[in-house]
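The structures come next, written out as structure tokens.
Nothing in this text is a laboratory measurement; each read-out follows from the coordinates by a stated rule. Note that the structure is predicted; figures quoted are calculated from it, not measured. Cβ atoms are built from the backbone, for glycine too; each structure is taken alone.
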Structure 1
Amino acid sequence: MRFYLYPFFILLLSVFSCQTGKLILLGDLSKSIEEASATETVIGSNLIWTIEDSGNKNNIYGLDTYGSIIKDIDISNSKNIDWEDLTSDESGNLYIGDFGNNSRKRKLFTIYKVLNVPSLEKKTKAEIINFKLPKTIKSKDFESFFLWKNYFYIFSKENKKTIVIKVPNAIGDQVAEFVCEIKFKGKHNRITSADINAKQREIILLNHDKIIKINNFKNDDFSTGTITLLDFEHKSQKEGICYKDDFTVFITDEYSNKTGGNIYEFKLE
């Protein structure tokens, strides 16, 4: 019964519920995932991958589009200090951004490289990239990143702007490099997740009530691009975004104050 009725129920809910605005509700995240802080697809896997925020397990979770956990992988040599975002490469490897920094006192940040994610079952070890900030940048809170041209581009979480730094995709100790500063109009533009469509040269940055889309940038100076705001008409603690295809993204939000804890689709306009 679930196979036939559940998708139909979700379709009706997405069409008639004003609570989701322009978001298309796909399903509820598993209740065992209380603080989903990222969303990523991986080449060779038909699952949607997520992690939990600081203080939770050092696991990656592969979900179906209903939000059910299909794979639960323990990264045995890692520690979840403050896991915030996921990105992946063309070889099926997944990268965990452990760079959350609410106190603004953190000096060492980590990216875990999880090899060949589609083949994993229960437990694995990650390769480790550590990085520090350049001396010209004070310690900041970072919650979002993506991989492009073998560099990680990492975005700070601030109200009116974001600082972009980059770190080479190379195992070992690295020093980040300042890339640019992107200023936004108005307040409440804190970036919680990011992704890039390299083919379309398009960046998407997630906020709790909108997507900030950036096109037509020069080289990696994203501040030169054209900024478009895509409103969800829905507010919740949205923490994860990734491309499904050139025109559609997956989004997840945390369960908070009896709302959220869902997985959605959103059509880019």
Structure 2
Amino acid sequence: MTFSKTTEQDSHYNHLETRSIKDVLTTINTEDKKVPIAVEKAMPQIEALVAQIVTKLQNGGRLFYIGAGTSGRLGILDASECPPTFGVPQEMVIGLIAGGDTAIRNAVEFAEDDRQQGWKDLQVHQISDADVVVGIAASGTTPYVIAALEACQKAYITTACITCNQGSPLAHAAQYPIEVVVGPEVLTGSSRMKAGTAQKLVLNMITTTTMIQLGRVKGNKMVDMQLSNHKLVGRAINMLRDQLQISEADAKALLEKHKNVRNALNNYADGNTKN
């Protein structure tokens, strides 16, 4: 099967090494502006996938991201932010990368070409048909990711993908393909740029919308966030002050007692009702 890899097409810009700093920065920014427009075109695909993820997670399933290189790192980044942001268990959203944890910081040669390892990595987590697996690959041709999704299909596990080429092998291996075609990169083939930005935007949309649908947000506030540093404690105190119209001292006391914004809000409401 052949298809057009726009992520590998020659850049629209040449002689970059002769350009001024301002000109290069302006060129990159001009191309970056095209990314949200490309994401907007994929909204129906994104919506269909999120609906599936919400249903699976409501029934005790998990969300897996699997990728290689930049794509794998972006999946791990998004997964790692879910527990502190939304207070969900670490195992609810899991990111996997070709080459294992070493590959998060350092390139692991030919790891993305291994067609067996992706499924093996998923099996470590006792993957089942209760879960959803999203393959991430800008090119849509990464063997590690494609083979993992093909194995998932055989095991009746819901599959999806995020790619930046139309009609790729990865899209054909996914039940819910998301294709965000951003066009050639400023630096030919450097898919960590526009393609990476597109993937990050889609990942943000997937998990944020899913967590809102799962009731992990109140109004527009992260009421289930983990209070893991002084900044977040301060944010939590301000949430309570604004929501309950109480003093900073009372908000601090409430938070210290209940350890969580949602718990503090619920217990304050219960206490007032009893009074």
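Computed over structures 1, 2, Rg/Rh (Cα atoms, Kirkwood Rh) reaches its largest value in 2. For the read-out Cα Rg over 2.2 N^0.38 Å, for residues 146-185 alone, a value of 1.27 was computed from one structure; give its label from 1, 2. Derived from 1, not from the others.
Supply the structure label, taken from 1, 2, corresponding to helix-only ellipticity at 222 nm (-39500 (n - 2.57) for each DSSP H run of 4 or more, over all residues; to 500) with the calculated value -2000. Show your work: numbers first, answer last.
Working: 1: -2000; 2: -15500.
Source structure for this number: 1.
Hey, Rg and Dmax of the Cα atoms in Å, for residues 82-225 alone derived from one of 1, 2 reads 15.9, 46; which structure?
On the way: 1: 14.8, 45; 2: 15.9, 46.
The read-out comes from structure 2.
When Rg/Rh (Cα atoms, Kirkwood Rh), for residues 42-137 alone is calculated for each of structures 1, 2, structure 1 gives the greatest result.
I have 15.0 for mean count of other Cβ atoms within 10 Å over residues 34-41, calculated from one of the structures 1, 2. Which structure is it? The read-out was computed on structure 2.
1, 2: which one has relative contact order in percent (Cα under 8 Å, 6 or more apart), as calculated, at 23? Of the options listed, only 2 reproduces it.
Given that distance in nm of label points 7 Å out along Cα→Cβ at positions 194 and 258, derived from a single structure, equals 3.7, which label among 1, 2 identifies that structure?
Working: 1: 3.7; 2: 4.8.
Derived from the structure labelled 1.
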